[in-house]
Structure I
Amino acid sequence: MRVETGQILVETHGKGLVEITRQTARWVEQTGLTTGLLTLFCRHTSASLTIQENADPTVRDDLEAYFERLAPENPGAYMHGLEGPDDMPAHIRSALTDVSLSVPVAEGRLALGTWQGIYVFEHRARPHRREIALNLIGA
């Protein structure tokens, strides 16, 4: 049993989903492990991780629109506002999604479904550099 750790840095361009499947798969391949469990962890409170369809971009569009309706930027609706009108809605969106994911690794590859991709879900309006910690336990 071996443990490998690393990180992926993700440049976001404001609110939206940024696919990191390829970078993640490349990192897994570089470890040389063929079987195990990969954990991804978003080291931020205003961004999150999700596994979603990566074939039809309208899925991402609909998700982004839904979260805009669910937690809108409405300064009068929140007490916390020191970091701008998008900050508290970003915290709510992050709380409703995941900051960590587990993905099996089989035969040296991510055991994702045919149309599944791994995404960083940026919840802030301006661009950010997001750190995703990786931990792979396996053989």
Structure II
Amino acid sequence: MNLQSFDLVPPLVGGALIGASVSLVLWAHGRVAGISGIFGGLLRPNPAEASFRGWFLAGLLLAGLVVRVVWPQAFASTSNTGLATVATAGLLVGFGTQLGNGCTSGHGVCGISRLSPRSLVATITFIATGALTVLLVRGVAS
């Protein structure tokens, strides 16, 4: 990575938007904005929560579509990863979020900001596992 051309503005704006969004969800609905928990709740229907969960996920998809139209470069990728690898990775992440009782948004953003020790351990585990996976997959560790 060329540090001279590294632009800090997009990550700072994105981080601020994420922080504001999860704070708004907690304030307005009294719920943690953990994506895996919200999505998983749709798979185990609870009529009292289905509307919130559905609208929340619809908002995520709609926001992605708006960004795709307004700023298509945001979705540019140079990855040559095949569909089977991406699908396997997605299944492993889904398994991990069930095993860890949450995801990076629930633990890493919401849990750490609430000073949850469990979320701190989970986030460290997510980051360490991700780093190890990158090392193994890219052959750096061999």
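Just so you know, all these numbers are worked out from the coordinates, no wet-lab data involved. Worth saying up front: this structure is predicted, and the values here are computed from it rather than measured. Cβ atoms are built from the backbone, for glycine too; each structure is taken alone.
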#### Entry: Highest-scoring label, criterion being FRET efficiency 1/(1 + (r/R0)^6) of positions 31 and 71 (r between Cβ atoms, R0 = 25 Å, to 0.05), among I, II
II
### Query
Thinking of I, II, which structure, once mean count of other Cβ atoms within 10 Å over residues 15-22 is computed, gives back 13.0?
II
#### Entry: Which entry (I, II) yields the derived value -22000 for helix-only ellipticity at 222 nm (-39500 (n - 2.57) for each DSSP H run of 4 or more, over all residues; to 500)
II
### Query
Can you tell which of I, II yields 55 when relative contact order in percent (Cα under 8 Å, 6 or more apart) is derived from it?
I
### Summary
Calculated from one of I, II, log10 I(q)/I(0) by the Debye sum over Cα atoms at q = 0.11, 0.13 Å⁻¹ reads -0.54, -0.77, and the structure in question is II
